Structures are given as C-alpha cells and as structure tokens.
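Novice: What follows is a set of structures to go through.
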Structure 1
C-alpha cells in the first residue's frame, strides 16, 4: 500500500483482551486501507453482518464458521493491519494495558504516515483517557508530526468492524485457534508490548 499525499491517512482501531493473572493479554488492532477502497470495505463489512439484528458486526457474536468467512473476506481486501499485543494483563488492569498498546500504536502508525486513528467510542471518560494517552505519545514523535485520535460509535463506521475482526483473529490465535490468523497473516504486523501491569 503506497500512501498518497493528498489526503489524511486514517487507521481504524478496535480491541480484544483477556484478563488473567497467569496469561492475560491486550490486543489493539488498527486496520489501514487506502481511502479509495473505504467504501468497498464498508460494503464488505455490511455484507458480513447480513440480516443480523445488531447495530454492528462483532467477532464475538459470530460462530466459528462465520468467523472464518469474515477472515477470508478481510484477506481479500487491499489493506494492512498493525496489531499491538500487550502482556501481562492481570485482572482489572486492562486500561493500563490499553494505554501501553495505544502509545506504541501511535509510534508505529506514524511511521506509516497515518495521521488519524479512529477508535470505537466507549464512554466520554474512557475516550478522554485515550486522547490524553495519544497526546503524551506524540512527544516521542519528531517535532511537527501530525497525529490525533478520534472516536466514533461502532454502529456508525463499518471500517471499525474490520479492526474488530483483526483483533478477534489475533485473540483466537493466542487462545489456540490459529486457523483464521493463517488467512490474514500476510497482511498483519504484530508488535509485542510490555505493559508493566
């Protein structure tokens, strides 16, 4: 994927996590597509949702067959996916792990000339925490490097659903089900993050 200089490159992010004192982890996935294919990706995500009476497509609401179809669909779309996987993540420490993954994600996405990360909105307080984390992470970027985070409700942006699929695929792989990961692994760059939790 070769970024064009005439528009702001956006990534779309979502997460999955497992809290455990023994083997917890946090997955923050960012899906990056050329702006020219955004509508194609949105259409593909809507097709995957089909007639489900849910406001958005969600990995955890699919059965394993549907998850495999979702991974195959994503593999056929022109894009790439950065994934920060943080560990350890003991009980009640997922927000600390998220912050560590988000800081690293800012650095990695910026290297690909991404200027905006769109995350699924959670609550006003948690969204504000993300903004604060990104503001802090920007100090590690070269002076003048543009980068910001915004939030949207998941139901409003199917591109966020692509990130949800990536996060789900990575989590499934870490839990002993690598089949879907094999389908998209050539489009995924996974980065290990020490969370200090």
Structure 2
C-alpha cells in the first residue's frame, strides 16, 4: 500500500500526518508541487518484459507527460535483491540531493521510498506498483530502495544524459527512517 508520512524537518521519529489513500496522498503532494498519479497498463506486462514492451504498455501516459512537460528521454530501470551492486547503488541515492530537472518515476513493479525535504517539512512517500511520482527540479530529496531492492520503474528525463545529482552535503537523510526490506512471502 502506498503511504505518505509528513514530518517536521527536526523530528524523524514521529510523523505529523500519515496518509494511505491515493487521493489524500495526491492532494498533499500536489499542494507542495509534487505530481502523484496512478497508471494502469494498456496491455499486460509480464515479468522479464523488455524495456520496449514495458514502455509500450504505458505509451499513452508517457506520451501525455512528454507533451505536457517536454520530457525527451524515457528508459526502464530494474533492480532485484540479488543484484551484485545493490549496496553501492542504494548508497548513491541515500544522501540529500537535487536535480536541475524533474525526477519522474513510474513504478511498474515493486516499490521505493522517495523522501522530499520541502520547506521545514519532510515528505516520505512509499511508492508502490502503479504509482507515478514527479519530483520538481531543485527539490531536495533522497531515495531508498531497501537492502533487498525490488522494483521496475520507467524514468522520464528532459536531459538526455539522464540522472545528474547535485548533493547538498546535509546529513538530514540519516535522521529519517530507511525503507526496510519486505519479508519474503511464505
């Protein structure tokens, strides 16, 4: 289940508010300029589908965002718990940073946690399959995929070189909860 927790930037232990309904999450994030939507595939996406097959299943929504926001590049990223570089990749995203362009991710499968530092609040967004998040340019944030990551995500970029981070040097991300690995199904 998708979830939004809002904290004071000075207290990463106790959320001020928690939301689990998509309409509530979308309303709260839209109020601070963050896009949050749910998408459905136009055709089934099977495990192991190619990048082209994944993009084709969501072509209508991708095209709409490209027309609205001018995104030039689209790709698919996939990470599993057995990826040999998972710890290094996780660490890369865990420190507060921003980008000179929007960071847009649609979760085709799995989950990931975006944490946004906006004003004097911290917005922790657990994104699940079917969720799209659009973090505006220059928004301070970090991303956690857990110690045992599993997600497939479509990424949209204005900059054809893709993901370029500007790290803030702040240690704020260490003061807030990390995404725990999901227990294995019995």
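Values in this text are rule-based calculations from the coordinates and carry no lab data. As the structure is a computational prediction, the values presented were derived from the model and not from experiment. Cβ atoms are built from the backbone, for glycine too; each structure is taken alone.
Novice: Taking -12500 as the value of helix-only ellipticity at 222 nm (-39500 (n - 2.57) for each DSSP H run of 4 or more, over all residues; to 500) derived from one of the structures shown (1, 2), identify that structure.
Specialist: Values: 1: -12500; 2: -5000.
Checking each candidate, the match is 1.
Novice: Then there is this: Of structures 1, 2, which gives 2.3 when distance in nm of label points 7 Å out along Cα→Cβ at positions 9 and 153 is computed from the coordinates?
Specialist: Numbers: 1: 3.1; 2: 2.3.
It was calculated from structure 2.
Novice: While we're looking at this one, here's another question. Check the numbers for relative contact order in percent (Cα under 8 Å, 6 or more apart) across 1, 2 and tell me which is largest. Each step should come with its number before you reach the end.
Specialist: Working: 1: 35; 2: 29.
When relative contact order in percent (Cα under 8 Å, 6 or more apart) is calculated for 1, 2, structure 1 comes out on top.
Novice: Distance in nm of label points 7 Å out along Cα→Cβ at positions 105 and 137 was computed and gave 0.6; which structure, 1, 2, did it come from? All intermediate terms of the calculation are to be shown ahead of the outcome.
Specialist: Numbers: 1: 0.6; 2: 2.1.
The correct label is 1.
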